1. Assuming 0.97 is Rg/Rh (Cα atoms, Kirkwood Rh) as calculated from a single structure, say which of 1, 2 it is.
2. With relative contact order in percent (Cα under 8 Å, 6 or more apart) derived from the coordinates and found to be 18, which of 1, 2 does the value describe?
3. Comparing distance in nm of label points 7 Å out along Cα→Cβ at positions 43 and 163 across 1, 2, which structure shows the greatest value?
4. For structures 1, 2, calculate distance in nm of label points 7 Å out along Cα→Cβ at positions 27 and 251 and state which one comes out highest.
5. Computing FRET efficiency 1/(1 + (r/R0)^6) of positions 115 and 155 (r between Cβ atoms, R0 = 30 Å, to 0.05) for each of 1, 2, which one ends up highest?
Structure 1
Amino acid sequence: MSAAATGFDIDRFRDWLAETTGVAADVSVTPIRGGGSCEMFRVDRLGQPWMVRRAPVAAVSDTAHQVVREARIIQALGAAGMPVPAVLACSDDPTILGAAFFVMSYVDGAVIRRDGLPATLQRDPSSHGRIGEQLIDTLVRLHAIDWTDTALAELSHPHGFLARQVDRWLAQLEGYRTRDLTGVDELADWLRENLPAAGDLTVMHGDYKLDNVIWAPTPPPRIACVVDFEMTTVGDPLIDLAWAMIFWPDRGNLIALGSPDAPHGIDRAHCQTSGQLIARYAESTGRDCPISTGIRC
């Protein structure tokens with residue numbers, strides 16, 4: 001698909017970028033797969049690649065402004081030492097690209113998906129144990145950030161976080177519901193009645209898993225960059241850990257990323273169980289992690 005077919009006004013963007021950076025230059029734009037609910041474009045300018053992340057053009061204004069929020073969060077996390085893209089500029093002016101967007105550095109690397117590992121990670125199966133270690137150790141770094149003096153303190157509502165979650169996700173479900181889901185209301189009632197005690201409040205990615213990190217282009221496995229911060233907030237860190245493990249390639253997990261059962265998946269002999277990775281997180285953070293990975297919907 002061409003940039004024009006996506007409503008990306010290259011001339012308007014080129015002029016805006018020249019005005020923003022003070023340097024006029026031609027740009028080439030290529031739509032990129034991925035990005036979740038947002039659209040991604042590679043922009044080449046002055047011999048350097050950049051990425052544009054644009055909110056859906058049809059989004060309501062509140063959703064559109066979340067892209068600017070995400071850019072601020074990435075800047076704050078970068079300043080705290082997390083491996084994230086560098087944000088060049090952002091705009092909530094819909095007259096430029098039809099929706100809010102930001103420009104960030106291009107990070108060379110690849111992503112682990114359901115169909116297996118990128119070619120660079122397939123070369124040395126004996127190093128595949130580092131994949132799980134890197135995933136957990138990077139999450140530990142994220143959760144260790146002091147968020148109180150960052151933009152997260154302004155952009156999040158940490159108090160009462162857990163108590164809000166059941167109603168929040170039920171409201172989300174109603175927006176997408178196309179059929180009755182047996183047991184949802186009963187499950188919601190059970191969760192309200194068995195709400196865990198409030199624990200630590202940390203930076204919480206909100207969608208942390210194997211395909212939301214970019215792996216360095218050369219072995220051994222190393223996370224070069226964490227991406228997709230549109231759901232990032234301050235909340236319960238164990239939600240991040242549990243979510244990452246939902247997609248971890250335990251035996252029999254049908255939604256696993258990089259499964260050893262895939263043609264080019266993680267080598268089974270060097271693939272930790274989710275229980276081993278949870279234990280690694282617990283040891284690194286000192287947190288009690290009462291997470292069961294035996295139940296998946």
Structure 2
Amino acid sequence: MILTVTLNPAYDKTVVVDSFEVGKTNRVESTNVEVGGKGINVSKVLKILGVANRALILVGEREKVDFETQLKSLGLDYDLVVVKRFHVRENIKVIERSAGQVTELNERGYVDEENVEDLILKKFQELVKHSSCVVLSGSLPEGIAPNFYARLINIAKGFGVQTVLDTSGIFLSEGLRANPDLIKPNVHELSELISSNSGFNVQSILKNGTNILLSKGAEGFEYYFDSRVIFAPGLRVNVKSTVGAGDALLAGFVAGNYTLEKIKLARACATAKIVYGFSGMTLENVLSFYSEEGIVCRNLSLR
């Protein structure tokens with residue numbers, strides 16, 4: 001079983017416009033609001049692939065019923081850590097059809113509960129011992145220590161469970177100190193990490209035993225492991241929305257059983273997501289993009 005962890009969930013509000021002009025009135029074509037979070041997105045795709053998984057999610061008491069209703073409608077297996085004083089944020093994603101681009105406005109979540117970390121740790125320890133892999137996704141809300149992911153990684157490693165970290169900024173640099181098995185930054189997030197004073201670079205990360213799944217938008221992605229890198233170019237398709245493509249990419253990767261299958265399935269899931277959206281994704285249309293087209297491998301020098 002794969003365990004996904006979402007500690008800073010959100011209500012994702014998607015707004016579609018033909019064109020977006022700053023400082024002017026823009027006509028909305030459609031809107032959609034659903035519970036979201038990177039780990040939840042990973043669980044959605046794993047379910048489509050038929051991979052057993054469970055989502056561990058932190059929520060506030062006010063949002064508990066709403067989250068349960070939506071998670072049940074998605075058919076997801078889940079466990080909630082419910083606290084009284086937690087602000088579940090709202091993320092607004094403006095999709096501009098004419099330009100084919102997305103503008104995101106993300107609130108910051110915050111929790112004001114003294115024992116919140118203990119509550120999460122208790123539930124995490126119950127679930128992780130029955131898991132083969134744990135995926136830690138997204139930012140952490142204010143009120144949870146920036147090094148909390150490192151604590152979860154160390155616990156999972158103690159049970160011999162594979163660990164995957166998909167976050168950014170201080171949460172990434174702090175989490176990396178626990179040497180997870182895999183990180184999944186995008187180009188901006190990796191550049192930010194390397195240019196900071198964290199002391200990390202690609203060579204040091206790999207030497208510490210952490211592989212890198214680097215998403216590069218429309219260009220595709222790269223997988224750095226051992227002393228090699230595999231490049232999988234993006235497929236040419238009609239894009240509906242790129243929101244959540246990285247989460248779909250990661251879901252496909254962790255669902256694979258061996259390296260080439262991981263690469264092909266990761267690209268197939270990300271492509272199906274940008275073409276059909278989460279609601280339109282099926283196993284059939286994922287597999288329609290499953291191929292070795294353009295995939296190449298080369299050696300790296302880690303000196």
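1. Details: 1: 0.97; 2: 0.95.
Derived from the structure labelled 1.
2. Values: 1: 18; 2: 15.
It must be structure 1, since only it matches.
3. Details: 1: 4.4; 2: 2.1.
That would be structure 1.
4. Values: 1: 5.1; 2: 3.4.
Ranking 1, 2 on distance in nm of label points 7 Å out along Cα→Cβ at positions 27 and 251, first place is 1.
5. Values: 1: 0.30; 2: 0.95.
By FRET efficiency 1/(1 + (r/R0)^6) of positions 115 and 155 (r between Cβ atoms, R0 = 30 Å, to 0.05), the leading structure of 1, 2 is 2.
Bear in mind these aren't lab numbers, they're just calculated from the coordinates by the rules spelled out. Given the structure is predicted, the values throughout are model-derived calculations rather than measurements. Cβ atoms are built from the backbone, for glycine too; each structure is taken alone.
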